[in-house]
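Listed next: structures, encoded as structure tokens.
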Structure P
């Protein structure tokens, strides 16, 4: 098999070739690793090798297909999960994550782990440990985050799909930046164990980034379902997710919202992405209506998301110190700032923010009594340039002084907080809703900018709406194909 043939197939197609004995698993791995050797020095997507020795007796729905996993919450026994942090670079894990074991049982050949920001805490992937991952559509731009390395690897043709996870948009944002499909399942649908029962009170979930809807659906079939030590027993889907690809979604009523309280005036390309999606949806017979206001308090949701996120980062820093014995110098400045802000949050304020998630959930549930789906851009701007969000020098020096003098709680009263809000959410204000409410959402690659960069659109569904999202996504993929659009790398 030639590389152009390899790249023309998705994971489902490659698995069929292996099953039909038209190609060997070892041949596919050679193609994937040769492609990685050729392009990874440019995109910096793969940061750690995983020993892989495929055999012809692999079984499972994806037997023999090369695969990559994220270097966060996708533990591979015997290897570190760095989480993008220098503190954990050499701290080995002792067991496979449940989701990794399910990928192995499905026959996938895991040969590497992918780049991400420290602790997955940003929507860009530029860690001090590994250096920035780059977007195959334009190397000067980010592939997004936090699953940026996985998205870059798929867009560059190394693998047809790769492991991702999503605590505030970390699957959908890189999918939107790299021209891929990114599904965030609902709360509890995919496992987060065995090391933890759930991340961020269930806001974070496992998934993949891929080029095709059928791969996304079939991968969800592989990983969905509870685990004995998990906090949930998710209701099984009425049919396999792969089987609903191609089924008509029915005539849907879809509300559209582009402006947000954080970004009142999104980039014109964000509007263009939604306008294109609305045009295709309308041609397919769906009813699409512009919403005069957001169906939830998006300004309040953003504040609550960041408050709980900063507390979570404070926990991650302390846990990494405990596991590694590292000091503050093993962590990035931005991480230490977020952790300091988290420690300055009272326990009552934290619980109050978590409890208020229910208000957003109720408002969104009321919205879904009238509409089937919510449509937004996935990004408020095209993918930013590498280094665009570095802290200005004056603010960086001020932060260093406060961190060194243990007065970092004063950061709450400086411009640094506003700057970090802008950096973290200003270009991605749409994705946190689905995480905090536990609803499924998907980003689809339905638009490329005038400069040739992808910019996806997002659909948010009600509880247990994964199958509906997949049916609609497959319909849109057929009406406006994207899988054959290849990054120029």
Structure Q
């Protein structure tokens, strides 16, 4: 499934349906959707879209709030050979209009004329009719269908890239090895969410749908449907940890937690495992490179920066600023090569030159290899602070602060000073009576000149949808 000669995604799913049509592909509040039904819906929707004038290679936006409909629509567009991009209803109109213009959208699949953007035609899917229309023979699915994904960066205009069908399901078998009944607490119309769903379907797995669940509701859903792995951003993991005393006894032992998208504090990893009695797995990767490593339950205590061993089929090297490999044990810039990685951005040659280098993808992360072979990621080069001649990564400060009594969340960020450079500051969310002066002294004793010069209390640490800290917003708040 990792090259252009592999069967198309929909073709593999149709093979699963031919062998086990009643196997649940999706479980939602109204019941289960078998593979046979899902394939019929995708075939019928592809026929509907063709009748509406869509052709292979057309760029099509998708604006559907209901995931039960969005999943077969995505499969139908892949089957037809279209290029699809998510236009989530929650996104501001200017963001959606900008995507429509950049990609020259031909149509938008939605439920209302109000979903149309950029002059594109609106196409309304009929799921029930599609299920009836798609039961007969159909032409082979296309391999040309792909997905436009955008970065979930913390600032600026999203960078766009193409994910072909091999890239979309890269490492599907790896995740299936951790269990084939899964649930995600990220939306399907996100890059990460769509990849998780497609990886499940090509391996014959079952996805349990459900959104906006409380910790108690999530525990109940996992127990009721025998969920073996649940994927979530860091903020959901933090909410589970906070509720651990209430739900620890009800969390199923067989349900593993997978989290990704930002640095996951060591205390959170270990605390979740202790409170819920289940395995916690931390994934490291990038929108542009897919999944690179997984740190399992036995690895979290080894080092606060560990993200685990590099997965089979993925290569990682560390280089200096000039692109030369660094000696073993020294920090360098991470470079990734795999079948899941991109080789360019769509309309940003400057970003392509900066990140796609000699067949490698360079995300801008700083890391090193531990003596036992695991990759340790210290943070992003772009986040690095320079105080005089001292280089400071926010993660250095955050790792020391985490676990301090009464501290619930924290993030380090720079405040610019003309004479000194970057002054490190630590934003904190603390319980009542939290000792900010004590935390400052704690950091100074362990970090010396790298310690924050000030602790600022905030109601919440600003993050994007995948949990990445919005450090620029923190600096603006401080100013």
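In terms of mean count of other Cβ atoms within 10 Å over residues 232-239, which of structures P, Q is highest?
Largest one: structure Q.
Where is relative contact order in percent (Cα under 8 Å, 6 or more apart) largest, in which of P, Q?
Sorting by relative contact order in percent (Cα under 8 Å, 6 or more apart) in descending order puts P first.
Hey, another quick one. For P(r) over Cα pairs in 10 Å bins from 0, in percent, for residues 248-431 alone, the calculated result is 9, 31, 35, 21, 5, 0, so let me know which of P, Q that is.
Values: P: 8, 28, 30, 20, 11, 3, 0; Q: 9, 31, 35, 21, 5, 0.
This figure was derived from Q.
Mean projected area of the Cα convex hull in nm² was computed and gave 23.2; which structure, P, Q, did it come from?
Values: P: 20.9; Q: 23.2.
Attributed to the structure labelled Q.
For FRET efficiency 1/(1 + (r/R0)^6) of positions 240 and 400 (r between Cβ atoms, R0 = 35 Å, to 0.05), find whichever of P, Q sits highest and give me its label. Don't jump to the answer; show the numbers that get you there.
Numbers: P: 0.10; Q: 0.90.
Top value of FRET efficiency 1/(1 + (r/R0)^6) of positions 240 and 400 (r between Cβ atoms, R0 = 35 Å, to 0.05), among P, Q, belongs to structure Q.
Ranked by mean count of other Cβ atoms within 10 Å over residues 88-95, which of P, Q sits at the highest value? Don't skip to the end; give the middle numbers.
Details: P: 15.0; Q: 11.9.
Structure P gives the largest value of mean count of other Cβ atoms within 10 Å over residues 88-95 among P, Q.
Suppose log10 I(q)/I(0) by the Debye sum over Cα atoms at q = 0.12, 0.14, 0.25, 0.26 Å⁻¹, for residues 384-455 alone works out to -0.54, -0.68, -1.14, -1.18; of P, Q, which structure was it derived from? The partial results should precede the final answer.
Working: P: -0.54, -0.68, -1.14, -1.18; Q: -0.28, -0.38, -1.09, -1.17.
Answer for the origin of the read-out: P.
Identify the structure, out of P, Q, from whose coordinates helix-only ellipticity at 222 nm (-39500 (n - 2.57) for each DSSP H run of 4 or more, over all residues; to 500) was calculated to give -9000.
Values: P: -11500; Q: -9000.
The value was obtained from structure Q.
To continue, here is another question. Here volume of the Cα convex hull per residue in Å³, for residues 304-359 alone has been calculated and equals 68, so which of P, Q was it run on? List each step's numbers first, then the result.
Numbers: P: 68; Q: 116.
The value was obtained from structure P.
Bear in mind these aren't lab numbers, they're just calculated from the coordinates by the rules spelled out. Note that this is a predicted model, so its numbers are computed, not measured. Cβ atoms are built from the backbone, for glycine too; each structure is taken alone.
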